Structure 1
Amino acid sequence: MTPFIAEIIGTALLILLGNGVVANVVLKDTKGNSGGWIVITTAWAFAVFVGVVVAGPYSGAHLNPAVTLALAIAGKFPWADVPTYIAGEFIGAMIGAFFVWLTYKDHFDRTEDGGTKMAAFCTAPAIRNTGINFINEVVGTFVLIISILYITGAEITPTHQPVGMGSIGALPVSIVVWVIGLSLGGTTGYAINPARDLGPRIIHALLPIKAQKAGSDWGYAWIPVLGPILGASLAAVVFLSLK
């Protein structure tokens with residue numbers, strides 16, 4: 001398996017399980033309907049764990065363009081490989097989003113509210129305030145990246161070896177994502193990953209539920225893309241300045 005394929009598969013699993021829990025909680029007549037924020041943040045953390053376990057031995061399991069960019073800025077990842085990784089991450093995110101829709105199609109059909117359907121694909125702010133929403137994504141991604149950069153031995157580059165202490169080595173980043181969701185995620189839904197938001201948003205716009213839903217909120221879509229990019233870049237610069 002090449003790093004490109006690994007990023008596709010790992011990111012697809014991340015989005016399938018991450019957006020899958022959102023679908024389970026918010027869509028009509030699911031077994032997990034109204035499960036709440038704890039269920040969502042916990043499953044997203046475990047989704048990261050699954051993606052890292054699968055992709056880690058082959059690509060380092062970035063699964064996030066913000067991670068790829070930050071590692072390149074910090075000198076831990078070659079710039080020449082950045083486009084390939086980011087392409088894999090976006091493709092994987094779109095594949096994962098498609099299978100969430102396919103899995104929950106009956107429940108999407110029964111759900112009337114367009115905003116609720118969109119929540120199973122991409123993020124939206126609890127209170128729409130462009131400046132604050134952008135800052136929230138910057139801060140959340142900064143916490144993610146600075147933590148990754150300081151995790152002992154976390155080079156997150158292709159090693160073709162098992163992740164850390166076997167699968168347990170995937171836990172630290174999962175825990176970081178969990179606490180970001182619990183502590184900072186209530187404002188914008190903590191995208192902290194451009195591929196996680198934009199890839200599924202594109203799929204949301206293309207799927208044949210268009211007549212039954214609201215738009216894909218393209219006016220907001222730049223925030224969960226540029227916010228994480230800025231937050232990741234700042235984290236990498238701070239890391240380098242403190243070395």
Structure 2
Amino acid sequence: MDKDADTQASRALRILGALAKVPQASVKELSESTRIPVSTVYRMLGSLVSSGFAQKTSTRHYGAGPIAVQLSERYRDTTLTTGSVTPYLRQLAEDSGEFVAFMVAHGTEAVCVEAVESRHMLRCCYTVGASQPLLRGATATALLSRMPRDSRHRVFDHYRISDDQRSDIEQACAQALADRYAVSSGELDTGIWGVSAPVLDDAGALGGVVTLMAPAERSAYRTAQLIRLVRRTADSLSGGIR
């Protein structure tokens with residue numbers, strides 16, 4: 001692939017990445033979020049719309065196209081359902097009675113790719129397709145703890161965090177690595193306690209993390225039990241992520 005083609009492919013992927021984060025966006029908004037000139041965004045969107053990866057709305061905004069739905073379903077077929085992620089999450093939700101999710105690292109963010117609701121009402125920031133910066137909370141700490149040091153530093157550089165914050169996160173990562181899980185309380189959602197444990201593939205590479213979230217007052221008397229359930233689920237899934 002020549003340099004020009006590689007640049008075009010990279011730009012198209014950046015536009016698709018931006019569309020994945022919002023229901024719809026204007027050309028100007030896409031240009032600002034991707035740092036690609038407006039004229040280039042217009043041109044790239046023409047190809048993406050014609051190929052089905054994007055679509056134009058009645059308000060002249062752009063959103064994900066039908067091919068994105070097909071890709072999502074194939075991901076669910078091969079990694080979530082067939083790969084046994086979803087059944088294990090359902091069992092964990094049943095055993096704990098709490099909200100559970102499977103989170104993966106993508107660039108500088110943690111993305112929720114599957115979730116099973118709690119039997120109780122819970123307002124939290126994780127829904128399928130939602131993403132959060134890889135900075136705060138049990139999920140971020142568990143993911144960062146298994147990432148190479150250089151990758152963590154790229155995340156820190158992206159968010160321009162201070163040296164003191166870097167030191168605090170590195171310490172939390174070291175603890176999570178030693179414990180094989182991470183916990184947090186109120187870091188993303190007020191009054192919400194969370195625990196996350198990593199899922200590794202056959203080669204020991206990070207596949208994602210199992211995360212459980214519950215109101216702090218309900219989890220306070222059974223944190224050890226919830227940690228044990230999450231670790232058991234993550235261990236059961238490890239090696240099975242393809």
>> Quick check for you: by FRET efficiency 1/(1 + (r/R0)^6) of positions 133 and 149 (r between Cβ atoms, R0 = 30 Å, to 0.05), which of 1, 2 is greatest?
In response: 2
> With mean projected area of the Cα convex hull in nm², for residues 53-196 alone derived from the coordinates and found to be 9.6, which of 1, 2 does the value describe?
Replying inline: 1
> Looking at structures 1, 2, which one was volume of the Cα convex hull per residue in Å³ calculated from, given that it came out as 111?
Replying inline: 1
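16 is what came out when relative contact order in percent (Cα under 8 Å, 6 or more apart) was calculated for one structure; which of 1, 2 is it? Write down the numbers at each step before the final one.
Numbers: 1: 30; 2: 16.
Structure 2 accounts for this read-out.
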> A value of -21500 was computed for helix-only ellipticity at 222 nm (-39500 (n - 2.57) for each DSSP H run of 4 or more, over all residues; to 500); which of 1, 2 is the source structure?
Replying inline: 1
> To which of 1, 2 does the computed value -1.25 (log10 I(q)/I(0) by the Debye sum over Cα atoms at q = 0.23 Å⁻¹, for residues 117-204 alone) belong?
Replying inline: 2
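Where a number appears in this text, it was derived from the coordinates with a stated rule and is not lab data. Only a predicted model underlies this, so the values are computations on that prediction, with no experimental measurement involved. Cβ atoms are built from the backbone, for glycine too; each structure is taken alone.
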